[in-house]
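None of the figures in this text is laboratory data; all of them are computed from the coordinates on show. All values reported here derive from a predicted model rather than from experimental measurement. Cβ atoms are built from the backbone, for glycine too; each structure is taken alone.
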Structure I
Amino acid sequence: MVLTPYQHQDLSELAVFKADPRVWAMMLGGVRTPQQTADELAGELAFWASHDIGMWTARDLEGRLLGVTGLHARPDARGIALRFAFDPIVQGRGLAREAAAAVLRDGHERAGLTRIVAIARETNIGSRTVLGGIGMREVTTFQQAGHTMLMFESERPTR
């Protein structure tokens, strides 16, 4: 698997990916239209430019999009959050865990973030398993759009 920062060229694949309810229905705001995806990509690229962190595509060695992962500021001001979503055909293979762990390490080590959060629906056992598996700990719950959400946290290890 190869992780690459989002690029303008990713738009058409991301539009298909984010329109798929099997992939994006549990994400904040749900599935996206092509215009929403284009607007989000522009925002993600600007975030990369100003913060030197952001979202990554995860591709197989042939270049096929498997999923996305990365860091972005939460719209509810809870902090910089780790996010990930993978195509259902590759779920269960450990790829989300591998990619999310790499992004978490990069956020702490290269970007110097002292705290990274992640949010998962209480019912999303797969995401909760990934987050716990990469060392994030559950710190609180809250309600959002009728769902119980769990907030996880990772603090940069002290040396």
Structure II
Amino acid sequence: MDENILALAEHPDAFGKCFTVQESDIDGFGHVNNAIYLKWLDATVWEHTRSVGLSEHACIELNRGMAVAQHRLDYLASAYLGDEIAVFNWVCANDGRLRATRVFQIVRISDQKTLLRAQSDYICVNLTSGRPSKMPEIFQQAYPVTRVLSE
């Protein structure tokens, strides 16, 4: 991601991914459907996960994955057809055992307006049983909380 775009993130350790709003993203009111924002968050998480060496294949070999327990999304403004969007995420908590939390920010690049803030809580699960399971050490290392920003 371009450094100028990455500078739009509210956190210095954010990972970002860009999207362009497509016709299929637009709802009956002429703006991006709220479900699309969640789709962008998920795509950004997967790209971030792959970038730290935890591809789907690696997780399957470990028989562990991080499953969403809860999403909280605050929609602040709308996006429209053709808008260039940056989705940022960073890990704000990781207990090294079972739980981790990511924070998200979606920004319209043209006017640098934050359109959405969100937080997702994850639980490490055994991929075979679906039950909560201790986080492998690689998850602890790959998802560090490097800086905590004051509110």
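Given a value of -10500 for helix-only ellipticity at 222 nm (-39500 (n - 2.57) for each DSSP H run of 4 or more, over all residues; to 500), calculated from one of I, II, which structure does it belong to? Corresponding structure: I.
I have 3.8 for distance in nm of label points 7 Å out along Cα→Cβ at positions 15 and 143, calculated from one of the structures I, II. Which structure is it?
Source structure for this number: I.
0.10 is what came out when FRET efficiency 1/(1 + (r/R0)^6) of positions 23 and 95 (r between Cβ atoms, R0 = 30 Å, to 0.05) was calculated for one structure; which of I, II is it? Source structure: II. Have a look at I, II and say which one yields 43, 33, 25 for Cα extents along the principal axes in Å, as calculated. The correct label is II.
Looking at structures I, II, which one was relative contact order in percent (Cα under 8 Å, 6 or more apart) calculated from, given that it came out as 26? Intermediate values should be presented prior to the final figure.
Details: I: 17; II: 26.
That value comes from structure II.
Taking mean projected area of the Cα convex hull in nm², for residues 55-126 alone as the criterion, the largest value within structures I, II is that of II.
Could you figure out which one of I, II the value 1.12 for Rg/Rh (Cα atoms, Kirkwood Rh), for residues 71-110 alone was computed from?
Working: I: 1.05; II: 1.12.
Matching structure: II.
Each of I, II could give mean count of other Cβ atoms within 10 Å over residues 63-70, but the derived value 15.8 comes from II.
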